[in-house]
Structure I
Amino acid sequence: MTEAFLQYVWRHQLMCTDRLCTLSGEDIRVLSIGVFNSNAGPDFLNAKIQIGETIWAGDVEIHLKSSDWDAHKHHLQQAYNSVILHVVLYHDKEVFTENGRMLPTLITPILPHVRENYMRLSDIQNEVKCGKVLSEIDSSRITLFMDRLVAERFERKAEQIVEIFRETISNWNETWYRLFVRYFGCKVNGDAMDLLAKSLPLRIIQKHTDDSFQVEALLFGVANLWSSFPDEYEKQLHNEADFLLKKYGLTPMSPTWWKFARMRPYNFPTIRIAQMARLFVSSTSMVNVVLEMKDLHQLQTLFSGSPNDYWQTHFVFGKQTNKHSVQLGEQALNTLIINTVIPFLFAYGKERNEECFCEQAYDLLMAIPPEKNHIITEFKQYGVEAKSAYETQALVQLYSEYCSKGNCVRCAIGHVVLKKQA
């Protein structure tokens, strides 16, 4: 059992209220649980508790056992002098505030079915612990929670984008470029792509968008992805890159940044960079284009251009292959839009107080078919089948922020399961 679970029990008063009394036998009546405090200090602030005949106003601190009070040094901290009730699961010693007052202690009488449900969930090894009972939960409740999950995911991504916006001195073009390059490289090479974008500012690329060869040379020159046995095209590109990097004082990355192992060749960083080069040439101000587009098909068309013909017979420099398509497939295009365009629109709209862009982000997400990944597959086996990317993004948020972290007590679905009586 965890302290977070005890906090959950107190917050929702899932206790046998007819047995509330201090260790000394004084009756306890909870008039107000207080406000949960996620920062430093007592767990619940400004509570109102009647102990015996006296009504106390102050804070509530929650621990698994009484001695945790001393273990956490609260007996030395003036900030905890305002605590009026110590709520614990086990009592193993009397504790005192910094000013010498002995704390009234409540051993939490958790409702039996809540305790049993919690222990049952804790014993399940799967990350989706409530999977087997998901089909029993009212679908409208799950739908409402999905709305909250998507909002949480948007807010978290918007914070990251606004942070980039601050780093780029309020430059939306550079912000978009940084975001786009990072996610265009797939998750495995995300950090390497991020470094590439930071090492090669967009303003330099924009000076050469009328020449696809020079844009490609800039990107590959900074990425430093050259082969040991160059063919004629690579030699020409390398020579152009050497000239441009010297001209702009750019420093090549270490090749060790890049990963190729256990990847589909179509996702190799060489292919992704070649595709990016083509996109930067086709649109000199992609931010304006993205902001103006209202239709999913238009965005898919924007990002589906083919790179230089060289890459139709190569996945890396110097190794020729059979001819293949190097256009992004529909699923890859949709994933790119989900990870770049949609969060960018939301962050842009929120930062500028233009709600229309936030609404556009939601509309686009609902228009995209459901994603395919192991998370969605796992929920599907429990009867939760997503109908759009809006719902799959909600499930990804649910899995990553609640299920995989064991945060059942902070989950709306977990709340239903924990309160459920046999």
Structure II
Amino acid sequence: MSIPKIPVELVAPIYNPKTFGDRDQVRRIFKTLRDEYPVAIAEVPGYDPHWIITRFEDVREITRRDDIFLNAQRSKTLASLVAERMMREYSGGKPHIFQTLVHMDEPMHKDYRAVTANMFMPQEIAKLTDTVSKTAKKWVARMLEMGPEFDFAEEIAFQYPLEVVCNMIGIPEPDHQMHLRLTQWMFTYADPDLCRPGADPSDPEEIIRTWDLAYNEWRDYFMELVGDRRKNPRDDMASVVANGEVYGEPMEERAMISYLIIAASAGHDSTAATTAHSMWQLAKNPEILPQLKADPALIKSFVEESIRWASPVQQFTRSAAEDYPFHDQVIKKGDMVYLSFVGANFDERNIDNPDVFDPTRWPNRHLGFGYGSHICLGQHLARLEMVKFWQELIPHLESVEFTGEPVMAESEFVCGPKSVPVRVKFSNKKAA
């Protein structure tokens, strides 16, 4: 049977970061792919041919098969041939500049994940409830002081999860903004407002150049932090990583630094994106706020729907370790596979009316945190942060409306709102 090929004109926009600034366009493209090309090859100039998988059950199946679809052999995100070549040049022949849990296969992934896994178990995250609630109260109070008009994404959503995660790692408050800056350089390298100053997004080498600069700045910072925690361990994640062992030995430097980098970047960025989307929906759909005020128990389903809707990690790629029969096709050994999480989370085969934001949707089957052994280590912390924030804010919030057009960041990898300008009205001026 012949292999279906996706028309280049249909799929070409998803290789352009600007496209992801228009979520309606993105959803239309992936709906067409789900309906007409659910298991098909994309042959786009400048890229290796690769399968694009967009349906919920299909993405979940491939994500679950870590024994077949590998993370460590090729770029973990969609990368051009030029970018893949540069990654190997910058990393001494390796396919990745970073070596995070995301970039590892078994058994290495399991052994490195075990270093901090206990910290992120539900029972351990539950112990952080008071600390997270205190931080949420702080940022709600900040909103009460700032009102009535401000940019929720920039002033609140970027900042609140950043503080939670940096404090958990053990990063001093004066350094928090440095980690936000490097995170934005890494994930939104092509966005004109968030990219590295002087960056040229039109240059196909820019993403690798930026990642290398960010990695080196983070490495210098974290090596100093690691040195301190080895001499003076504290009750924080930096101490656990600095003194953690794998195979009876201290972690290899690049893996150790990457461990801290992913915590200090993805650890807050995806939560920030989801929180900003939540406020976007409150302003866009004024009927939601009265529902949440009347029934605070809905806040958990509101958060879960926000995670599905945001799908901040939009795609990952994997490479096949062996031939794999899939539907009526065979994914061949060495083939690249593009997994669209934003496509899967809007699949009508899995969820009713996926293009409607429904805060009462429960249960909510989505892949916002991935699936299988690589499911997001920080998922329970992220949920706690968002639930506590809205539990603190909703009782004070009487109304919210846009004062301008909300704007998505431009990124084909990790993406969320970069601006949500709102006018809010509070029912009282004193945070609990």
Structure III
Amino acid sequence: MFTSISSDPAVLGNTLIVLALLFLGYIFLLKEQEPKLNWAAFYSVLYTSITLPIVNYFCVEFGMWNFIGQDVNSIQLPFNIYFLWVVAWGILPIFFLKGRYILLVAALLFWLDILVMPELEKIGILSLHKNWLLGELLLIALVFMPSYFWASCSYNNKCIGVRAFFQVVVMCCAFLIGLPFILRVYGLIDTLQLYSAPFTLQIFIIIVFPSLVAVVDLVSKGEGTPFPYDPTNHLVKTGVYAYCRNPIQWSFALMFIPLSMYYSSYYLLVGALISIAYSFGVSDYQEYADMEKRFGDDWNEYKRNVPKWRFLWKPTAVPKGEIYFDANCRQCSQISRWFSSKSAINLDIKTSSEFYNNTILQATYIDHNGIEFKSVRAIACCLEHINLAYATLGWFMRMPVINHILQAIIDSMDFEVKGDNCEIE
């Protein structure tokens, strides 16, 4: 009996699916629920289910293996194997090991695949080619390890920036790769060759940029992420949120316009309608009640002063910030006078003698929550108190990679002048 099951691909697949469903039914219906474990498993499944077909598709396209049978679909991966793969990599490890031993688990899965893949070839499920081991390594490195690490960070409530980064990666994979591919499969996009790439790419970056800055602000200032299970600990009212109440939804709604131009398909514009409908029909009811519960009158006042679907030219309700310069530093004094001439809103410009420990080594900005920003970040935060044009420059300066490059440039410059006591860096 067991020999017939293992030799018949259909019977084997159906048997494994039944076992997987029984297991899922047990852990989610019968077992006592642990919310943080469920959310960790959700993140792992989300990442695995989106990236697995993408990486597998390229492995098939580059001749590492291919699946055999009539149920092979456009993603080059039978749905029953896809389902079992997601359960095996996305749920089992995090459920039993709670995010521990990532390297050991990755090595174990790689070893199991080395044993299982040739057996699947023998019973006619797939055909292995010359570089199939390289494909296995790619799957482990690009699919399993990131998904398990994300789940581990979520379960242990650590690495907020990493969790937010994976959220951005998942959204990019889903909307920039997955959605166009699905439309192409159903004949709604003739080809994935791109004709107006430079022009539409610029529009796309301009539209998406505020949402990326918003993610950075939620992490660095709010100590949270855009996902509902990782809410912020502080109400973020500065940065991009001083100009628009929900820049992420704004970007999501408008980004489908350049995407439709990019792929020459009006069907992608439906995504904008769905995004707007979701915002008004689902998100507002959940978000407003939650924000009012967590932040009370502070949220209600912020909601009255900052619009949701448009950007202010001047941040009329931005909370007060303080910037400290050394009065004996020529460069600092020049920058201080420049900000004074721009009539920055709610920005107090002070000297190092007024700083709480009476000494600063770098230009220092302190926001209304007491969070300090130094050097390039401090200047960038000050620019956000002037108007949208200067704020956009400040957001660009604060982006993680850009900021490190600018800081390295500043650090490499010699600002020492006789009589000066500090450097702008």
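Any read-out appearing in this document is the output of simple, stated calculations on the displayed coordinates, not a laboratory observation. What you see is a predicted model; the values in this text were computed from it and never measured. Cβ atoms are built from the backbone, for glycine too; each structure is taken alone.
Check the numbers for FRET efficiency 1/(1 + (r/R0)^6) of positions 108 and 212 (r between Cβ atoms, R0 = 35 Å, to 0.05) across I, II, III and tell me which is largest.
Biggest value here belongs to II.
Check the numbers for relative contact order in percent (Cα under 8 Å, 6 or more apart) across I, II, III and tell me which is largest.
Going through I, II, III one by one, relative contact order in percent (Cα under 8 Å, 6 or more apart) is largest in II.
Have a look at I, II, III and say which one yields 20.0, 68 for Rg and Dmax of the Cα atoms in Å, for residues 148-347 alone, as calculated.
III
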